[in-house]
Structure I
Amino acid sequence: MGALMAEAGTLVKALTLLLILLTAFGAATWWRASRRAAEAEAAFPPQGQIVTVNGHPVHFQQMGTGPDLVLLHGASGNTRDFTFSLAGRLAQDYRVTIFDRPGLGHTPRLAPRGVTIRDQAALLQAAAAALDLHRPVVAGQSFGGAVAMAWAVDHPGTLSAVVDIAGATYPWPGDLNMLYATMARPVIGPALAWTLAAWVTPGYVARALDGVFAPQSAPEGYADHIGTPLILRPHSLMANAQQRTDLRAELRDLAPRYPALTLPIEIVHGTADTTVDLDIHSRALARDVPSANLVALDGIGHMPHHVAQEAVIAAIDRAATRAGLR
């Protein structure tokens with residue numbers, strides 16, 4: 001009996017020590033992630049203004065004059081992806097409005113989970129209306145391309161044309177990314193997001209950025225400009241994970257409605273893109289929509305709006321011309 005009691009006492013001590021360590025780790029993680037988030041927001045404050053739509057703030061930046069053009073960033077992005085260089089060039093010919101999508105940059109999440117591309121399109125279309133944008137050309141890159149297509153399907157009378165830049169527009173085969181799928185789940189998802197926000201290293205972020213641009217490289221100064229620490233805030237990690245995890249099923253419902261579209265659609269997609277497949281997404285869109293025109297860029301990866309800007313600007317100009325805006 002004495003031996004049993006001693007063994008139980010040892011177990012209690014071990015469990016107590018484990019609980020203390022877990023509590024200490026949790027406290028350190030919360031403190032470090034909170035500090036990093038505050039530092040990110042101080043170092044990379046909003047570049048633009050806030051418009052409130054049905055009580056929800058939407059961060060936007062606007063520049064230039066001319067026909068209205070809306071730019072929608074991809075996953076893990078924010079307005080700074082476009083303000084690095086492309087938006088300034090486009091502002092010579094257009095009134096350019098760049099939105100932070102919900103949960104990213106400085107636009108708060110619409111909800112902890114369940115936010116669809118159609119929800120995002122409805123919010124951003126309403127924000128465009130509140131800003132008195134007149135039937136803009138809507139250009140979306142990657143995940144932003146999916147939101148642009150949802151905007152066109154659900155609100156066809158409110159935009160003039162779509163420019164799809166390496167956009168995800170159709171459901172794709174294969175397994176879901178386990179990291180994002182886990183982060184999108186209740187309980188374990190927030191715990192993982194806060195842990196990553198606290199402890200992920202700059203080297204991990206740099207490697208991820210290299211993968212997005214491959215086979216090209218990010219332009220010099222891009223990583224510093226885009227504000228990668230904003231992406232690593234816990235709420236942004238969770239929003240991005242939920243959106244990416246749910247996207248395939250949402251596109252399965254949206255894609256059958258594409259053939260009814262009649263507005264001009266210009267598509268720009270690199271042949272070396274390993275993030276969003278050219279055949280599954282852009283060639284399928286060009287096949288299914290009579291008004292869609294595809295330009296495939298030989299040897300270009302997932303970021304043509306940085307590494308093949310002339311082709312992207314030409315596509316936007318074609319869309320505006322086809323829509324009668326130029």
Structure II
Amino acid sequence: MSAIAQWSGVTRRYRNVVAVQDVSLELHPGEATALVGHNGAGKTTLIKLLLGLIRPDQGTVRVSGVDPAGAQGAEARRTLGFLPENVAFHGAMTGTELMSFYARLKRHSPKRNTELLSLVGIAHAADRRVSTYSKGMRQRLGIAQALIGEPRLLLFDEPTSGLDPASRLDVFNTIDTLRGSGATVLVSTHALAEVENRVDRVAVMHRGQLLAAGTVSELRKGVDAAAGLRLQVRIGDTGQVLAALPAEVQCIERSEDVLVLRMPPAAKMPVLRALAALGEVVEDIEITTPGLEDLYKRLVEPQASAA
């Protein structure tokens with residue numbers, strides 16, 4: 001599958017500061033990718049490179065096969081929709097007027113503007129001045145303007161920054177809708193738990209470097225993240241269960257009828273087979289896997305220790 005956007009060996013410096021270093025990453029049609037990392041990780045710089053606002057010092061950037069900062073960059077940018085981290089709209093304009101302004105700016109018809117406002121849930125406020133909008137409503141308006149012209153690639157920089165829980169959920173529901181419609185979505189965020197089940201792939205940035213990229217399952221394999229089990233055991237038989245398990249299994253919690261275990265991923269199936277052989281001694285099994293926040297820590301902590 002050909003990439004709709006890609007960074008190839010990209011390095012970008014701001015004087016003596018290396019914002020991103022030797023980053024190679026692709027965004028494929030119909031996928032949602034989370035670009036995660038703390039502030040200063042290089043996420044916004046990568047987005048600016050895609051937008052053609054800055055050029056790399058080394059490497060290449062392509063959007064639909066075109067250099068977004070080159071002679072054909074304007075055409076490449078027509079395939080993009082962008083939501084900045086901090087949206088700033090003229091408060092005296094209504095939602096309808098602002099959408100019409102952006103449609104003209106992007107050289108697209110305003111015919112779908114009402115539909116887009118409805119999609120993001122603010123059609124009822126279309127004729128109100130933007131100065132009366134809440135933070136969440138302005139964020140939704142920002143998403144609506146990003147959707148003008150049915151862009152093939154959508155770039156959202158910290159789309160839930162400063163929002164209340166209900167508004168954050170609304171934003172990700174909108175992203176789910178876009179993802180389901182076949183759009184390519186890049187979400188730059190440090191809200192790891194929010195995006196874990198909302199994207200196809202995750203790219204982990206830290207101090208300008210791309211530490212890992214792939215599905216959450218692939219990230220788990222890459223860091224050899226331990227699997228966990230919580231067992232409900234027949235009262236008094238926890239010792240029998242522990243004796244039947246491979247040596248690499250760690251018991252991190254034990255009571256008369258409960259065991260909490262941790263083990264390498266490769267040991268999971270041998271452990272499950274050993275537990276099945278115990279029959280009714282094991283009454284229930286709950287499998288736990290590391291979430292994205294835990295995986296991020298496992299990737300970043302060795303880098304922080306080495307700094």
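Laboratory data are not the source of any read-out in this text; all were calculated from the coordinates shown. Since the model is a prediction, treat every value here as computed from it, not as a measurement. Cβ atoms are built from the backbone, for glycine too; each structure is taken alone.
To which of I, II does the computed value 1.06 (Rg/Rh (Cα atoms, Kirkwood Rh)) belong? It must be structure I, since only it matches.
So helix-only ellipticity at 222 nm (-39500 (n - 2.57) for each DSSP H run of 4 or more, over all residues; to 500), computed for just one structure, reads -15000; which one of I, II is that? Structure of origin is I.
With log10 I(q)/I(0) by the Debye sum over Cα atoms at q = 0.17 Å⁻¹, for residues 113-248 alone derived from the coordinates and found to be -1.10, which of I, II does the value describe?
Values: I: -1.10; II: -0.97.
The read-out comes from structure I.
Taking mean count of other Cβ atoms within 10 Å over residues 73-80 as the measure, the highest value among I, II is held by I.
Work out which structure the value 18.1 belongs to, where mean count of other Cβ atoms within 10 Å over residues 17-24 was derived from one of I, II. Only structure II yields this read-out.
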